[in-house]
1. P, Q: which one has mean count of other Cβ atoms within 10 Å over residues 79-86, as calculated, at 10.0?
2. Consider the structures P, Q: one of them gives -21000 for helix-only ellipticity at 222 nm (-39500 (n - 2.57) for each DSSP H run of 4 or more, over all residues; to 500) as calculated from the coordinates. Say which.
3. For which of P, Q does distance in nm of label points 7 Å out along Cα→Cβ at positions 15 and 31, calculated from the coordinates, equal 1.8?
4. Quick one: mean count of other Cβ atoms within 10 Å over residues 39-46 came out at 10.0 when computed from one of P, Q, so which one is it?
5. Given a value of 128 for volume of the Cα convex hull per residue in Å³, calculated from one of P, Q, which structure does it belong to?
6. Looking just at FRET efficiency 1/(1 + (r/R0)^6) of positions 47 and 95 (r between Cβ atoms, R0 = 35 Å, to 0.05), which of the labels P, Q belongs to the structure with the highest value?
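Taken together, the values in this text are just the output of simple stated rules run on the coordinates, not laboratory data. Note that the structure is a prediction, hence the values are computed from the model and not measured. Cβ atoms are built from the backbone, for glycine too; each structure is taken alone.
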Structure P
């Protein structure tokens, strides 16, 4: 069943009213104004959300900058502590080196004592050997005259 031209004209004439009736009885002009108001509100809300997002991004940037500053401060603090520890360790090593030098001096003194003792023992050995040789010589001479 095909539509006649008069049916099409009838539909075109009343379609606006029918659609307005379907939109809760509001006339098309009021409906269009309401749509425009809604679009304006949606655009304003989108603008507000964009501003909020920009504000959030700015706050995040500031937060990251504060975190970076905190990390830099911590790095400086750690560098100072490590430098203090290094200085302390250097001082300990210097103290240990001084102690080793003192021990070396003591060993040198002991070496001198041992050298002196060895010289004295050598001298005493020579005296002892000389006395023994003299004693043996005297005994041999005495035995020859007897």
Structure Q
């Protein structure tokens, strides 16, 4: 590998963080480029794949996000961030709500208080809005 490539090898986490920021700014093109760079610099890292799933979640491309999170969890079964985001995606899919709730319930046992809070909020959202029966139709 070239010296230039090796000089950036340790910066994979910075590219991943920048990718998350680009997702939050709805800059899909930059996010994809940054996350692909992070994957190239550290192919074994799962965080860039979590971030790419986050991009799909933002676009409500839930099946693509679920696929990525399941790949991450196959490699790192204890990745609570991937579990939380997987639970959110499944919770928003009409045919997988129950499975999503189970995943989010598991994350409530996490040691990370932020992921516990996110899971709790997601479960509240699912109960109030996703599982809510449709209202009456009329004028």
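1. Answer by label: P.
2. Label of the originating structure: Q.
3. Here the read-out was taken from Q.
4. Considering all the candidates, the number was obtained from P.
5. Label of the source structure: Q.
6. Largest one: structure Q.
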